[in-house]
Structure P
Amino acid sequence: MINTEIHSMQIEQAVLAALMTVSESFAQVENLLTEDDFHATRHKLIFKAVVDLDSKNSPYDAVLINQWIETHGFSEAVGGEKYLMQILGDAPSSFYNLISYAEKLKDLTACRKVESVAQKIILNARSLTVSRGDLVFNAQTAFAEINTEQSTESLFHIHDAAANTFVEMHEKMTALTQGKTMIKGIQTGIYDLDKKLGDVEPGCLMVIAARPAMGKTTMLQVIASNVAIFQQKPVLIMSGEMPKEQIAMRMCCAAGPADISKVRNAPHTLPQEEFTAYTQAVAMLKNVRMQINDTSRPSIANIRESIRKVKHQYGSVGAVFIDYLQIMKTTKSFAREDLKIAYFTGELKAMAKEFDCVVVLLSQLNRELEKRPNKRPVLSDLRESGAIEQDADQILFLYRDEIYNKESKYQGIAEAILGKNRHGESGTSYMHSQLKYCQFSNLDSSAIDQLQGLGGGV
């Protein structure tokens, strides 16, 4: 029998050192590591402290971890502050290696489980009390269970998956007859657009792209408000370009409505009814489940940590809005800009699946479209369009003809052009544009029919 336990004190210390050194680093391994992945009891306790402090939205540096250990009576078992300082002094603590160290710990955990099962099988075999058929079956089952534990994916028979879709259809039909809704994802609140989009389901990455002055940020807040206020789903806005107060001001102006230019620059000139409406909007937002992070140039780690905190606070996340793609930052080096964009969109799509939410990403368009007679956007107008086209489930372009044509027949009208819609139809939808009040709003069916007859959309 093998007597030496399979473990690595150095790797365990390296993981703990990275966690204690770099703020918010636990988000990188929270879905990967457990206490059981640490062999040493003192390391299990230190990791337990990290988990507990993080769950309370507290930092988890060495000082706070030592306080936690003392409070819970584990100082002797851990070795106190002296051992924590030893870890920080002896172990490599590069945050960029944290995932690699964590994966190695998982490998060691798997090895320990295999060894344990193997030892039990050997003892069973030597007992000579089990038939060869049972012996082989028990061995196969035991190792299969280990494989299942280590797997991150599940296998489903096609019939089971199909049956699930039938159940979902039946639930939606039943809900409809009862006057209820079965919307699992999000909707924009713009009826003509929602007819094409349908229910934008969790796990989807939606990209909204436009040239300046078309209303990207307004569209973001329209959808965010609809999701948070009317659908009552938790919302996170990552506003890398606009301060949180400006986002809140625009939300209140839209809800009022109130003239954004007067609210921002000359509130004393606001009509009494708009001032009252703005005040009521501020009060109404108190109970709305919406969080704003206005970190300039957010990274993937910033976004992930913010989503995790929203989920911890509300239990789930309905939608995440990111303004905007081209100002996101990363410490990674890429040979070309399109590779960097591919990294961002790939990570955001993965986060949509991981957190079971919709990610709505704003993006800029190339200036080249300005040279065309018809300036309505198409997919090739996306900056570094290949990666965005591949990862996005929906790509929505915003266009206001009056920006380019002062005599346009589309005065006060915005076009929402679905360039890609993985789960529905593409085409152009129409809405009333009132950017003065930070609004896009619904048109009646007759107005939409008239606009469609003009044939301006794509």
Structure Q
Amino acid sequence: MAQGCTELNCSNFDFFMTLDHKYSSLLKVSMPLMVSGFIQSIVLLTDSAFLSRYSTLAFDAVGNAGLLFITCFMILVGLGDGTQIILARRIGEKKTEQLPHVFTTALLVQFIFATSLFAILFLIAPTWLMNISQQSDIAILQGDFLSIRSFAFFPSCIFLIIQAYFLAKGKTWPVLFSAILTALSNVVLDYSLIFGNFGLPEMGVKGAALASTCSDLIGMLSMAILFIMDREFRLFKLHLFSLKSVKNILKISSPLMLQGSIALGTWTLFFMMLEQRGVFELTVSQNIRSIYFLAFVPVWGFAGTTKTYVSQYLGSGKAELIPQLQRRIQLLTTFFLLVTFHGAVLYPELLVSWINPEQVYIKKSAAILRLISLSIILYGVISVYYQTIQGSGNTFYSMCIELSTVFIYVTACHLFINVFSFDIYWIWTVEYIYFGVIGIMSILYLRNSNWKLKSI
């Protein structure tokens, strides 16, 4: 009997067997994540389309406020990713009796962080935005949005930990089911609350925030029901959190929490710099941002898969399989990126017009999409190396890579926008700098370190 296996968890132990990396298996794990990401991206596009038709002011306000929310949200995502890595490692090590302690502890820590983030966005952010913004009308709308959207941290913190549990097992269809339910509810509620349809009040920006928050709650409830229905749920009854697990979770998750927030915070800073240039540049960039997220769907789908596989393989002593895993994921990621983002090259005007029908913005936005399209392919190829570092538990070094990359990225943004005063078209080439630097540093680290020996 494998070490760590007890009578409690061995009756269904076959459910936790280590994954294989056949193409069919990789697709089985990754496809639900990609479809889920695609659905979420479509929702973001739909939100943007609704708001741009409601008013340009609302569109710009929610664009920047949404980035601030996502920046804070990435703290919870980072903790969820860290939890996934630890759970997957324990499954690979066949120490499944530790899963309840990790899960319960992570949920408690998530709730503490969710409460803190709520306080920041609900109490502090609206005043801060009013003080720094050059346009008070946008700042007011941003405050209205965040005061409602901040409540979403509470259902999201539960959702992310349950998601981590399913991803660690390679069971991704619950994530897809929840995403579909969340998306459908969000679209209906957006249409109803932004414009005042179906007998509901017209709330504009507040309606967009309320719709998204209610949808997050629906998604969490659906995920919780699926978790309770999972056949291993009995392992999680009456298990209190462990202080040892708190330390371990924070050790692995803290770098992920920090780097995710810094990465999105950097993009928020980028848009704030653009806001100083004027409404035209900001609106064009918001168009790009809305479509850009769609392009990353395959990357995000295979990112979760990479972390789970790497962590399980290291836990089960099968590190020699990782290079082949990387090559196969790179091939699959590139293929799906060509499928999802070919429109950025072939018909970008059509994509932009769906988001923002005003002709003054379409031509410039479309040109930029064509310019940066190859950066997505670049990131798809190199991201597997970065995700390998995270999946191995070497999250401190992945954070160092992210921080170094961000420093170079921000410096380039400052030079392009404030020093050289480049046209908005050339400013967006900073994306190539970001992806290139993070790829080179990830490859160098994997080739020149003992990352396979990391214990978590």
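Output the label of whichever structure in P, Q has the greatest value of FRET efficiency 1/(1 + (r/R0)^6) of positions 109 and 405 (r between Cβ atoms, R0 = 41 Å, to 0.05). Don't jump to the answer; show the numbers that get you there.
On the way: P: 0.05; Q: 0.95.
Checked P, Q; max of FRET efficiency 1/(1 + (r/R0)^6) of positions 109 and 405 (r between Cβ atoms, R0 = 41 Å, to 0.05) sits with Q.
Match the computed value 0.95 of FRET efficiency 1/(1 + (r/R0)^6) of positions 53 and 77 (r between Cβ atoms, R0 = 30 Å, to 0.05) to one of the structures P, Q, and report its label. The structure behind it is P. Structures P, Q were shown, and relative contact order in percent (Cα under 8 Å, 6 or more apart) at 16 was computed from P. A value of -15000 for helix-only ellipticity at 222 nm (-39500 (n - 2.57) for each DSSP H run of 4 or more, over all residues; to 500), calculated from one of P, Q, originates in structure P.
Matching task: 40 is the computed value of percent of Cα pairs over 38 Å apart. Pick the structure from P, Q.
On the way: P: 40; Q: 21.
Derived from the structure labelled P.
When distance in nm of label points 7 Å out along Cα→Cβ at positions 37 and 341 is calculated for each of the structures P, Q, the largest result comes from P. From which structure (P, Q) was Cα Rg over 2.2 N^0.38 Å, for residues 45-284 alone calculated, if the value obtained is 1.09? The correct label is Q.
Any read-out appearing in this document is the output of simple, stated calculations on the displayed coordinates, not a laboratory observation. Fair warning: this is a prediction, and the values are worked out from it, not measured in the lab. Cβ atoms are built from the backbone, for glycine too; each structure is taken alone.
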